[in-house]
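*Asks:* These are the structures in question, set out in turn.
Please treat every number below as a calculation from the coordinates, not as lab data. Model, not experiment: these values are computed from the prediction. Cβ atoms are built from the backbone, for glycine too; each structure is taken alone.
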Structure I
Amino acid sequence: MAMIPLLVKEMEQEAQTTRKMLSIIPNDKFDWRPHPKSMTIRSLSTHIAELPTMITLAVTTDVLDFGGGDFKQEVLNNREEVLSFFEKALEDSKAQLSVTPEERLEEEWTMRNGDEIYFTMTKAEVIRMIFCQIVHHRAQLGVFLRLLDIPIPGSYGPSADEMGL
């Protein structure tokens, strides 16, 4: 069974839920954080929006070295910028993945910071981990928004807000 069509399908399914969550962020709350050790909504939503770029990196490179200046986070200042960046990153990652030969997914990819290696996995494992990271951080954003008393959309079924609870 071919993996790439399944990965692209899963990416689009998760993107639908991610769009719903990113689209309810109030523009006046981008600097809010629930705790001093927490990210701001700006940092968190930007990270969610940029995660699909990691899929492109995984299929087009063999290493990401934060110590080498290979990565710089965008500065996104409102919901429209976050959604636009997410859509562009998503489309690029789907396009790159769609033209990637299946056997390339078995090659190793490393994330490091100079001499410190965070992990080495196959490209397929990295893509699945990125999906998990999107879901994880999207849930984190849901908690942030819930603390601000913003109704939360459902992810894999209706939310308590959608059910009127």
Structure II
Amino acid sequence: MKRVVTVTVNNNPGVLNRITGLFAKRQFNIESITVGPTSNPAISKMTFIVPMEDPAKMEQLLKQLQKQIDVIKVSDITDKSIVTRELALIKVQSPPALRSEVYSIIEPFRATVIDMGKNNITVQVTGEPDKVDAFIELLKPYGIKDISRTGVTAFVREHQKTETQQLSILQL
């Protein structure tokens, strides 16, 4: 099972190295990692996709991450209602004779052509990782020349109001 772990940290030099070093030292694999600043430039958010079956090992990882210098908050958000996105750039062979065929694949995925050459195009696609994987599979028969993927980023959805809370609001 893949776990989605977010880590909020102080944006200081060496933080990423210390955290990924902890993963390596404990022999936890990182399938995907994204890091970026938050609305506060002094704080960054990291999102890790970690393949892990053992709940005890996951709990151990979360506790060890929380102990790290500059770590503000650690959360396993896998079992919550979350939004996940990934970006991929794909350079695919597309000679003029096949271009309309490739475009017929691009359109339903709401992908965008961002560069075009004589015999190839570069496409940008964003969405859930499964959507990106499916898009890549459909382009493979045309000949993929290069792929660059950002990795998954995620956060918890806003909580939905309960029926009781909605009734209270309507009564006001």
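*Asks:* Of the structures labelled I, II, which one yields 26, 56, 17, 1 when P(r) over Cα pairs in 10 Å bins from 0, in percent, for residues 4-51 alone is computed from its coordinates?
*Replies:* II
*Asks:* Same structure, new question: Match the computed value -0.63, -0.97, -1.12 of log10 I(q)/I(0) by the Debye sum over Cα atoms at q = 0.11, 0.16, 0.19 Å⁻¹ to one of the structures I, II, and report its label.
*Replies:* II
*Asks:* Given a value of 1.5 for distance in nm of label points 7 Å out along Cα→Cβ at positions 68 and 108, calculated from one of I, II, which structure does it belong to?
*Replies:* Computed on structure I.
*Asks:* Suppose mean count of other Cβ atoms within 10 Å over residues 20-27 works out to 12.4; of I, II, which structure was it derived from?
*Replies:* Going label by label, the one that fits is II.
*Asks:* Among the shown structures I, II, from which was the value -18000 of helix-only ellipticity at 222 nm (-39500 (n - 2.57) for each DSSP H run of 4 or more, over all residues; to 500) calculated?
*Replies:* I
*Asks:* For distance in nm of label points 7 Å out along Cα→Cβ at positions 28 and 132, the calculated result is 2.1, so let me know which of I, II that is.
*Replies:* Only structure II yields this read-out.
*Asks:* For which of the structures I, II does the calculation of FRET efficiency 1/(1 + (r/R0)^6) of positions 12 and 156 (r between Cβ atoms, R0 = 30 Å, to 0.05) return 1.00?
*Replies:* Only one of I, II returns 1.00 for FRET efficiency 1/(1 + (r/R0)^6) of positions 12 and 156 (r between Cβ atoms, R0 = 30 Å, to 0.05), namely I.
*Asks:* Determine which structure produced the value 14.5 for mean count of other Cβ atoms within 10 Å over residues 36-43, calculated from the coordinates; the candidates are I, II.
*Replies:* This figure was derived from I.
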